[in-house]
Structure I
Amino acid sequence: MPRQPLNYQIFSQTLYETALEAGRKIMEIFAGDFEVMYKDDASPVTVADQAAEGIILRDLAIIAPDIPVVAEEQASGGTIPDVGDVFWLVDPLDGTKEFIRKGTDFTVNIALIEDGEPSFGIVYAPALQRMFVAKNPETAVQMTIRDGRFIGAEQVISVREVPDCGITAVASKSHRDADTNAFLEKLGITDVVSTGSSLKFCLVAAGEADIYPRFGPTMEWDTGAGHAVLRAAGGTVANPDGTPFRYKKPGFRNGFFIANGRVDY
C-alpha cells in the first residue's frame, strides 16, 4: 500500500512553537548556574539538553504518534527505536560545549527523514534569535524572534552564486582539523567563518557562506535539521567522493561530508 503523504504544514504550525518553547527553557537554564555531566563517550550534557528534549518529544507524540523518534539524549541512555523509511531526528541542544562556555552558537534541531533524506527541519538558535526552517523539500525560510515572538514575515532563503570576491567557508569552532585545512587550502579558501552547531548548514543555506566541509565524526541528529534547511534552499550534502549523504546508517553515525551551496569542487 502506498504511504500516505505527510502534512508538512501541520508540522510547521506545531513545531515552530515547540522549538520556541524548547529555546525558552534552554535560555532560562543558560541564565543561571547549571551542572555539567558527562556521558559514557565523555561528551557533556546538561539539564538544558534533557529539558528541551522532553518538550520536543511531548509534541512529536501528539502530532505524529506513529512516526518513531531518534533523539540524542534518549539514544545516549540506550533507548533507540526501530525505524523504517520515515522517522524523526532530534538534537535538543546542538553545541552543548558552546552553551557551557556561555557562547551563542547552540541550536534546537528537529528533522524528519523520509527514504534516507531530510524533508522537513527546524534549526532554532535561541541566543541569536534566529530560526531556519525547511518547510518542505523545496522551500526554506528564516525568521527573526524577539521576546519569544516572530518579528515580521518569513523570509525565503536560498544558496548564492559564489561571489567574485571568492568563496567563504564555514568550519567548526570545536572540531577544526588538518583534513579541513587541507580541503580549504586546495580550493584556495582564505575566508573562513568559525561557528558552532548546525548553524554552519544554515549560513550556507541563507547565502551568508558557500561551503561547509566536515572531516570529523558526527551523528545523524547533529546534521538532519541543518541538512534539511540546506537542501530546501537549493544546496547539497554529499560524501567527499560526491555520492549522496544518506540517513539511517548503522548506529546513526555519519561519515565525512561536504555541505555545499554552489561551489564547484
Structure II
Amino acid sequence: MDHGTLTRYLRRIGFEGSSRADIPTLQELVLRHASSIPFENIAAFTGQPVSLRPADVEAKLIDRRRGGWCFEQNLLLGNALRALGFEVVDLAARVLWGREETGLAPRTHQLLQVGVEGRRFIADVGFGGLTTTGILTLDTGLAQQTPHGPCRLRPLDEDLLLEAQVKDAATGEMRWLPLYRFNLQPQWPVDFEAANFQLSRDPHSHFVTGLAVARAMPDGRYSLRDRNFTFRGLDGRIEKRRLAGVVDLRGVLENTFELDITDMPGLEARFAALV
C-alpha cells in the first residue's frame, strides 16, 4: 500500500493518531476499522464478482465507501498495517458459528496475526455481526475483553478455537459460543481465491441467497440479515424489526451503515424478492 492510499484509508476510518507501529495504535486501528467499514455481501447477493486485487479492494472500501467481507476487510487492514511497519501474517479459519465446535467446515475465513513490540496478536475486522473489535493475545483459556464483549481462545486438537461470550436471547444467560478454529500456518493471497469464488458464485452459498450487513458502533452492534434488522446494545438491549420494503432498506443502508448505495445494480430487485 503506497503512502497516498494509506492516507486515504486512515481518513476513511477516522484515525487521527500518530502512525506508529505499537500496541495502542494497533488497538485503535482495529476498533476504528470495524466501526467505520461495514461487513456486507451486496456484491455476491446481486450477482457481481468480488475481486481480491488490492487496488480493487482499496477502490471499493475506501474510495467508493462500500463495505466487504472477511477477504476484503482483512486484506485492506493487513496491507495498511504492513505499510505502518507491523509484522502481518495471513491466516485461514474454519467457521463454526451455528455449528458444534468439533464440526467439519472448510477454511472460508481470513484473519490476521500481527507482530508488534515482541508480541503476537490476532486481529480480525471481517466476521460480520460478531467481528472482534479488539486485538487478542495468543494466550489460551483467559477471557479477553474487547470493546464489544469478551472473547477467548482455547486449544482444540492442533488448532485454536475462538469463542465469544454472547447473551442467549431465550434465557438471557451469557454463553461462550464458538466462532471459528484456526492454526498459525501462514497463508498466501492465492489461498483465499478459491474460497472467495465459491462463496460469491455458488448458488447454494448463503452469501448468494441472502443479504448480510453488519457494523459495530460505540453503543452496540447493528446487523441486517435479509429483511431482519437488529440492534444489540452494549447495555444488553436487543431491538428487532422487519424492513417493510426497498425505501426502508435504503434508509438503513445509508443512515445506519453509512454505505454509498448509488452504484448497486440489482439490489432493490433482489431485496424485493426476499421472503
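For the set I, II, ranking by FRET efficiency 1/(1 + (r/R0)^6) of positions 99 and 243 (r between Cβ atoms, R0 = 35 Å, to 0.05) places II highest.
As an exercise: mean count of other Cβ atoms within 10 Å over residues 203-210, calculated from one structure in I, II, equals 13.4. Which structure is it? Of the structures listed, the value fits II. A value of 4.8 for distance in nm of label points 7 Å out along Cα→Cβ at positions 147 and 179, calculated from one of I, II, originates in structure I. A value of -1.19 was derived for log10 I(q)/I(0) by the Debye sum over Cα atoms at q = 0.15 Å⁻¹; which structure in I, II was it taken from? Only structure II yields this read-out. From I, II, which structure was mean count of other Cβ atoms within 10 Å over residues 35-42 = 23.8 calculated on? Here the read-out was taken from II. I, II: which one has helix-only ellipticity at 222 nm (-39500 (n - 2.57) for each DSSP H run of 4 or more, over all residues; to 500), as calculated, at -9000? Attributed to the structure labelled I.
Matching task: 0.30 is the computed value of FRET efficiency 1/(1 + (r/R0)^6) of positions 51 and 163 (r between Cβ atoms, R0 = 35 Å, to 0.05). Pick the structure from I, II. Only structure I yields this read-out. Taking FRET efficiency 1/(1 + (r/R0)^6) of positions 3 and 187 (r between Cβ atoms, R0 = 35 Å, to 0.05) as the criterion, the top structure among I, II is II, with the largest value.
Any read-out appearing in this document is the output of simple, stated calculations on the displayed coordinates, not a laboratory observation. This structure is a prediction, so every number in the text was calculated from the model and none was measured. Cβ atoms are built from the backbone, for glycine too; each structure is taken alone.
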